[in-house]
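Student: Once you scroll down, you'll see the structures, which are given as structure tokens.
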Structure 1
């Protein structure tokens, strides 16, 4: 399937801060690599007039709406206005509230922003997810010192999904790719944060990279998928690992994301 050329607009609409809905949207976007998308948040939306204004500016055919509105009336208005303009709208919290209402036999408070006020732990999880998404694939080096954990490794060794999995445990995780011949940023060596390096067998890494060759330009395939090149890349990782103070390493070849995360929690954090 050919990729988009123009960015997809993702409007996050909430009657509170919108951090939960935005975290959901960005977590989903991670699965699409660097596909072009722009996330814009509209917090504290509590009137029909606000909804009308948001949908009016939303570009039809180039936008989706992700929302958390505990008011059934406002949620219904947003869904109707979006449908009228041909814009998909995804209700993050409504279906869950309906199921919980039936199963718990209890009426929800329907109070905007109750999630943060009633569950500080969930708020911390959201903040950790936000940090992790902003520090994926070598981004956000200026705030790397705020991380609880730094994950290093070659491309396709599972750094991003492991980072997101751990962020759901309130851990701020940054991950940095290792590319053959390219030096790591100085903070990787200097910052006193926990660090782990991912190892993977050559055959398994080649297998994983073969699954995404259709997304790469032909000129990049040899370096990305060539056996001798990938072997050199893994050797380069090992050479760097020996120079990083306090780094622990783990072979993730036959480990699931959950198993890798559990090992990190027990042995690194």
Structure 2
């Protein structure tokens, strides 16, 4: 079994500093095999904000998979946004925009969906999809395959379709051929798990689309600050939601969803219990 911590939308420059130490303490207690950061490390992509974000990430467990978000591209400095949109990210945070981590149980690949010309909306192109496929396509079926982006492949009701990563349908079809199991994203400051089959309807494939809220930003958009912890094997995954509790001044467990694998994709654990005639726990 592997444990992944999934944090997103830190937004250094607009963080609640009181959350940083409790967040680090909770993540350390979970003892993750991998920490995944799905973008928006900063609020306005300044050097100071990137340095603050990097200093905080350095205090968290390693290894880490970190991808940029749209807020990591300068908004108001058009010169930088066009000529070197992720220059400060590359020089301060990491030189790898699309990192990967692979062991004998999990394969996690990051994809950069941040773009300079369409600042808020993200995109994934064919070259990036092919690169991800080359990393995970030939791996053994017993390895759980996970793709990390900032922009999501699904949006909850009430959110604009423009928040979807551009070219999502093409990417999802290729990821299905690779056997991608889970896609992690952020961007919306909204915590949610959905099934890819509800939107993309690819025969015989249903990945879990997991979105994280904002871990530390003061802009919660109606939700408490939160992050995800995934405990997974090839055939089972538990997704825990850890929410900030102002009373206890700590991140507390806010809920847990459990899924099991079937030939046509992931199903809630309750589906298998009902099929077997077993009571829910």
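Computed from the coordinates by the stated procedures, all read-outs in this text should not be read as laboratory data. Just so you know, these numbers come straight off a predicted model, no measurement behind them. Cβ atoms are built from the backbone, for glycine too; each structure is taken alone.
Student: Kindly point out which one of 1, 2 the value 23, 19, 15 was derived from, the read-out being semi-axes √(5λ) of the Cα gyration tensor in Å, for residues 95-246 alone.
Tutor: Matching structure: 2.
Student: Work out Kirkwood radius over Cα pairs in Å for each of structures 1, 2, then name the structure with the largest result.
Tutor: Greatest value across 1, 2: structure 1.
Student: When helix-only ellipticity at 222 nm (-39500 (n - 2.57) for each DSSP H run of 4 or more, over all residues; to 500) is calculated, the result is -6500; to which of the structures 1, 2 does this value belong?
Tutor: 2
Student: Same structure, new question: Out of 1, 2, which structure matches 19 when relative contact order in percent (Cα under 8 Å, 6 or more apart) is calculated?
Tutor: Considering all the candidates, the number was obtained from 2.
Student: Figure out for me which of the structures 1, 2 the number 2.3 belongs to, where distance in nm of label points 7 Å out along Cα→Cβ at positions 191 and 207 was derived from the coordinates.
Tutor: 2
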